[in-house]
Structure P
């Protein structure tokens with residue numbers, strides 16, 4: 001089992017439940033593990049939450065990943081699109097670990 005991505009609005013209610021990016025998230029997290037940054041600090045076995053301010057950094061990290069890792073470009077861009085939507089609306093990424 002891997003990580004599950006849940007999207008929450010500013011009052012922590014789950015939104016966009018139809019978004020299924022768990023595989024993309026796992027591939028990006030595995031590629032960035034231990035490399036510093038917010039993405040690199042996600043743990044497979046614990047929960048991680050990124051607020052709208054942190055999501056701005058996550059978006060920057062995804063941009064770098066898409067540029068530097070062509071094999072992960074599609075995954076990074078899909079996650080970036082959703083991160084941008086949540087950051088603009090004051091929402092959160094809640095990543096549920098194993």
Structure Q
């Protein structure tokens with residue numbers, strides 16, 4: 001059963017307050033950037049990842065340095081999971097389960 005990706009919230013303006021820019025470094029080598037309100041649900045990161053073609057069953061997010069897998073929990077805001085400043089996250093292929 002595939003979860004339908006909800007529409008992403010409108011991207012805040014560059015001058016809005018309480019905004020972070022998140023860059024996703026993709027396995028293809030491309031880097032995609034988008035602004036979010038810090039108060040946004042952390043689920044928007046997963047929705048964005050799916051929308052750009054990286055399904056959450058195959059890919060995960062981690063911080064760059066130190067490399068820490070990002071724990072996205074329902075009900076938590078970006079600020080709650082530690083994203084309070086502009087951040088680069090790596091989109092990584094999950095290890096296949098045998």
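Out of P, Q, which has the highest value for percent of Cα pairs over 25 Å apart?
When percent of Cα pairs over 25 Å apart is calculated for P, Q, structure Q comes out on top.
Comparing structures P, Q by relative contact order in percent (Cα under 8 Å, 6 or more apart), which one has the largest value?
Top value of relative contact order in percent (Cα under 8 Å, 6 or more apart), among P, Q, belongs to structure P.
In terms of Cα Rg over 2.2 N^0.38 Å, for residues 41-80 alone, which of structures P, Q is highest?
P
Given a value of -15000 for helix-only ellipticity at 222 nm (-39500 (n - 2.57) for each DSSP H run of 4 or more, over all residues; to 500), point me to the structure among P, Q it was derived from.
Corresponding structure: P.
Here mean count of other Cβ atoms within 10 Å over residues 33-40 has been calculated and equals 13.2, so which of P, Q was it run on?
Structure P accounts for this read-out.
Bear in mind these aren't lab numbers, they're just calculated from the coordinates by the rules spelled out. Being a predicted model, the structure only gives us computed values, none of them experimental. Cβ atoms are built from the backbone, for glycine too; each structure is taken alone.
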